[in-house]
Structure P
Amino acid sequence: MHIRRFILAIVLMLFSSYSYAENEFIALCYHDVRDDVDGVVDDDQMAVSTDNLIAQFAWLREHNYHVISLDDITAAKNGQKPLPENAILLTFDDGYKSIYTHVFPLLKQFNYPAVVALVGKWLETPDGQPVTYGSDKDTKPRNFFMNRDEIKEVHKSGLIEFASHSYDLHRGILGNPQGNKQPAATTFQYFKEENRYETSKQYKKRIFADLKKNSQYLQKLTGTKSRAIVWPYGSFSNLSENIASQLGLRFSLTLENKRNKANQDNNINRILIQGNPSLNDFVYALRHPLSEEPIRAAHIDLDYVYDPDPTQVNKNLSQLLDRIKAMEINTVFLQAFADPDGDGNADALYFPNRHMPVRQDLFNRVAWQLRTRSQVSVYAWMPVLSFVIPGTESMRVQRLENGESTLINTEYLRLSLFNEKARTLIEEIYEDLAIYNKFAGLLFHDDAYLSDFEDFSPEALDYSAAILNKPDLTIDDLTGPLKNKWKEIKIHELTQFTLQLANIVKQYQPEIKTARNMYARVLLEPKSEAWFGQRYSNMLRHYDYTAIMAMPYMEHASDPEQWLSTLTERAAIYDPEFKKTLFELQTVDWTTSQPLPNQVLNDHFRLLMQSGVRHIGYYPDNFLNNHPSLTMIKANLSLRVFPFGQ
């Protein structure tokens, strides 16, 4: 701890003159403020001590930071007045009594404005009755929150603006058949008695009614109409934001560690102040809102968790959760499709959807448990084209064989992205994935490729003819003089289609990250761009991460370690600091169907890290048989500073 504080002190000196770009600002999210907060071990991790808050306010004042209001942001957005340098927006969630007793006096002393978010149902709880807070089991006394007179008093000061924190969405509702409670504002509720999910119409009606009720309540209480919505738990979607905007809630406050620009939109990212940070830690967070840990990822087959017996599913899941938590990694790539025969094609899905069988409604359950119990970010691992849907055989990619265009019936049974019906089916599957599940990212499967002998379906020929303005385009044209242009079209369209799928998901889960699998040969052999329809530089531009399948045994490398070294050298040409490249190692030699020895994997992990690689994953993790060994994984991938500490 002393070493960490020393490093922080050095960082503070180095960045003592740091300032934000013009019209940029940072928003801070506080909750309760108490005199007796017990350091970082307090039961309420959202609470900040009075002394620490005073120190933070004083530091802001002494270091040329300027606390702003929503009016200031509006003026800057409209070009009327730029924001001051080092602009800070202060926000306090939930309407605790301490806003009146502790925060309000400090705001007056420092002349700082603030936004305070109020939950209508809590405020309407009669005196003497408990407030149900978060879950049915969590309650607080009514006098733990401000009363009406206190709210009116602080509002009249002009320093505090009240935002809606919903009327009754600051709680969890049933999000799946297994009983997980998930944020009410963004979850399509599962009705256990009826064995069905809330419809889109029902969801929109419920959210609209709640936000309208709270806006009316706050306007009646303060005489002022709220113009901001602070989403409970920071959980929002484009759908929920559209509903809020219909009600005049123009500002949308979330929980993302990002800076804001006043002239971009009305979404406000906020840094969550938790763990009662020391002044050094507070300043570091203020100046490094975009700092991210390197990705350490385990790639999990949900087929290993699945079992027809629910009791066995729970045992398998418990084993997985304990193992992932013990690894102390931060990411899981979790299979969202069922592939019991292991051919890489989606035969069914693990979530409700319109077009394919549901092997079991399981993905949301496992993803949520991994997030809440093992504290990892979960990426939904999904095919891009290889969905086996009855009646779609004629929509598949066509391959040139012996001069004839033939439907593929081996390897990945991919639907043609040039077929509009096929595209619609896939887009709707991705939309259903986003509606019924909670996850942090998308990993696009390695089926997103088209070889130099694909796709020669009629739809693909028509599409290329339109793009190239060649009305009489033939297969001979695309394999001859137009071969390079056809390659470029395929690279472009595969990328654009995956981005379209990501945009569909972002309508419901706006903050997701994207990653796409890429074959290593694309880097190692320049001609292979045409063999796969993939280009590394293109992927680096369009996805948050490019996941290179760094799998030497799959590529039949005679010297696996030399092969990995060459791969990292080639990747460094395009991504010198490896900021957007993830290397995914194999843990099984599929040519022999044998697991790789732990010592071999250990050497491969070490080689990558010695080469400067930041983001590392592996596939598969056989949590049922402890392979790779937990000890080896923890030694190499744990994000703890001292992985073998107490």
Structure Q
Amino acid sequence: MIQTAAMLETLRGEKQAALEKEKQRVLICAGTGCVAGGSLRVYDELCKVVAKQGLTTTVDLEAEEHGEGVAIKKSGCHGFCEKGPLLRIEPEGVLYVGVKPEDAEEIATALAKGEIVERLLYREPNTDEVFAREEDIPFYRQQERIALADCGVIDPEDIWEYVARDGYGAMAKALTEMDPEAVCEAIVESGLRGRGGGGFPAGRKWVLTRQAEGEQKYVICNGDEGDPGAFMDRSLMEGDPHRVLEGMIIAGYAIGATKGYVYMRAEYPLAVRRMQKAIDDARAQGLLGDDILGSGFDFDIVIKEGAGAFVCGEESALIASIEGKRGMPRPKPPFPAQSGLWGCPTLINNVETFANVPPIVLNGAKWFRQLGSADSPGTKTFAITGEVANTGLIEVPMGKTLREIVFDIGGGLRNNGEFKAVQIGGPSGGCLTADHLDLPLDFDSLQSAGAMIGSSGLVVMDQNTCIVEVARFFMNFTQNESCGKCVLCREGTRRMLEILQKIVDGEGKLSDLDSLEEIGEAVKEGSLCGLGKTAPNPVLTTMQYFRDEYLAHVVEHRCPAGVCQGLKTYTINAELCKGCSRCARVCPVGAISGKVREPYVIDQETCIKCGACKDSCRFDAIEEVV
């Protein structure tokens, strides 16, 4: 058990020396995405093959003596999810993509000979250029990793690997060299803003909670990440759980709390397991619990699994859920800093916010402010998905432009498609167009454009994406997730969804557009929590920037992208039709009639535009008109 800061430093040196025994380190991504792609089978097979060739001596950081050889390790998410399963070889920095179990023999042979398996290297899709080293790949080249610094680098289930990379050093510094006020002041001076989407200054929240009266105080880590396309917090908890715990411990010391909760979605089983192991290991080593490092400070952490309600991402609903109540927001003030969990002062930050705390304490506020923009210092993680060539998890300095993220890091659009828009922030965010490509991605710039960082999900869309359908999709999500407490949110989102459904079904009217805007503004103004206040954002921003596409749907009864099934028309080309009657037999509503060996016709009034006829025709006689 680690009893003092000096003992921690001694152990750190020992573990660093042990890791230096590794001649090579093979890191196989064991984040959820790569695991789903079979990375654990790659790990098992590679361990067998490498051991069979006599290359490996596992460096066991728990052992007194350490052998030398090739270490095969599981890591957290490398970020380049599009190309998984991923395998990285250190110290060379070589990255293999799309690795399969059957590649293990060739990889092991190459390791023994000091060679590279060329066919497993990354190839840039638009230029066909091949890259061997991870840091040279455009996807990684423009990233700056602080929160994700250890993800993909260490074994997340080995506390000693975290310790060897300065882990818990910031906690030791805070507990032994700083008083709580100084820790709060460091976070204030850093300019760190909450990474959960709202961007409220983290230091100010810490100070308010510290100043609040109350014998018992709590720290809550909000890991209830539920937005479609967002997986930043999950990847952090899977890939570097001790970093999150260290940030929470420092926060507890700063505000005078003795207990912390990590609120996580039960749908994140791997993250839950790794966070629980990290808590157990930290507690076993005396880094959690009573009298941490002999400082007299007591702090412990427990995990609370949520049932997956999107509204529980809102802090007061989250608190209600921890208390065993239904997850519903309450009016504020009082804010959680004054009256939170069980009526006690409570500090709530999200996973990424806590992950930024240890490096700020270790390196200082001025170091952190050197990155990002003046009003949004530091870096931000984004999940980039959609019609972009390279999807995955990235971390860039605040202020990077949308153009740099989509075209430099993301590699441009798939199949050289034409950029149309990007939905940023999920259901809480908004839609940005080609006119916003040079917009800096920071809290204030996005707000001025009618969007927000929100969940930090970036969904890239090309010319084949229907903007109205995108708005309908996000409205369907938020309407389903509304807790129902507010009439405007409950009924307003329902009515907006009905109108959007009418429009994509080809039944919309011009007056529906006015209704959408009117109801959307009312929902924003009258809802109690952030879910309702931001639910109309995707609709209102798409109507602002793509009004012509809405008009095409309701005036011309045409979907410019050719996506909306309700606006398609199916006709039969008489010259190609053989009169086989196959289309008439599969039509579910009997809209197709005719005589065998003569051209058939479709009754447009009866047709429900399901496309079954087109799918069944063997002669390509049925044409789709959009």
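Every read-out reported here was derived from the displayed coordinates using simple, explicitly stated rules and does not represent laboratory data. As the structure is a computational prediction, the values presented were derived from the model and not from experiment. Cβ atoms are built from the backbone, for glycine too; each structure is taken alone.
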ask   = Which of P, Q yields 46, 29, 26 for semi-axes √(5λ) of the Cα gyration tensor in Å, as computed?
value = P
message = Out of P, Q, which has the highest value for FRET efficiency 1/(1 + (r/R0)^6) of positions 148 and 468 (r between Cβ atoms, R0 = 30 Å, to 0.05)?
response = Q
query = 17.4 is what came out when Kirkwood radius over Cα pairs in Å, for residues 196-307 alone was calculated for one structure; which of P, Q is it?
reply = P
message = Given a value of 0.05 for FRET efficiency 1/(1 + (r/R0)^6) of positions 132 and 388 (r between Cβ atoms, R0 = 30 Å, to 0.05), calculated from one of P, Q, which structure does it belong to?
response = P
remark   = distance in nm of label points 7 Å out along Cα→Cβ at positions 188 and 604: greatest across P, Q for structure Q
ask   = For FRET efficiency 1/(1 + (r/R0)^6) of positions 316 and 508 (r between Cβ atoms, R0 = 41 Å, to 0.05), which of P, Q scores largest?
value = P
remark   = Matching 0.55 (FRET efficiency 1/(1 + (r/R0)^6) of positions 84 and 580 (r between Cβ atoms, R0 = 35 Å, to 0.05), computed) against labels P, Q points to structure P
